[in-house]
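A.B. asks: Next up, some structures in structure tokens.
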Structure 1
Amino acid sequence: MLVFFIFANPETFLLTQGAFGSFVTIAQPSGVPTPVGFFLHAGLFFCTMLGLMLLPSE
């Protein structure tokens with residue numbers, strides 16, 4: 001649940017817009033994601049969850 005909040009937060013979209021904004025538009029100035037930003041964050045969320053599931057439980 002916390003991982004989803006981190007990736008779905010408008011502040012995170014603005015942070016990635018500041019980091020990668022010269023290449024592609026990820027978010028509008030209000031923090032609303034563009035379709036590219038939405039799919040980018042969805043892919044990052046998927047990779048993060050896959051990595052967390054593959055970690056050993058003990």
Structure 2
Amino acid sequence: MDRGGKLEISSEELLNLLGDEFKKRIEEIPDEKYEEYYRKIKDAEMKRTLMIFKAIKEEEK
């Protein structure tokens with residue numbers, strides 16, 4: 001598949017490359033797993049933001 005030198009790939013293109021079996025496995029994952037994953041991402045992002053905020057405040061001193 002010629003990607004024309006693109007460095008990025010869309011989710012749809014990636015799923016097409018991975019095939020139907022992979023798509024089926026993803027669809028079988030319960031929604032609760034996704035909710036847990038996104039909750040962890042949100043917590044990590046909040047901690048990261050707080051660390052950046054503290055670093056900025058420290059630099060201002």
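Laboratory data are not the source of any read-out in this text; all were calculated from the coordinates shown. The model shown is predicted, which means the values in this text are computed figures rather than measured ones. Cβ atoms are built from the backbone, for glycine too; each structure is taken alone.
A.B. asks: Work out the source of 14.9 here, i.e. which of 1, 2 gives that when mean count of other Cβ atoms within 10 Å over residues 14-21 is computed.
C.D. replies: Numbers: 1: 14.9; 2: 10.8.
Working through the options, I get structure 1.
A.B. asks: With helix-only ellipticity at 222 nm (-39500 (n - 2.57) for each DSSP H run of 4 or more, over all residues; to 500) derived from the coordinates and found to be -20500, which of 1, 2 does the value describe? Provide the component values of the computation, followed by the final result.
C.D. replies: Working: 1: -20500; 2: -25000.
Only structure 1 yields this read-out.
A.B. asks: When Kirkwood radius over Cα pairs in Å is calculated, the result is 12.0; to which of the structures 1, 2 does this value belong?
C.D. replies: On the way: 1: 12.0; 2: 15.4.
The read-out was computed on structure 1.
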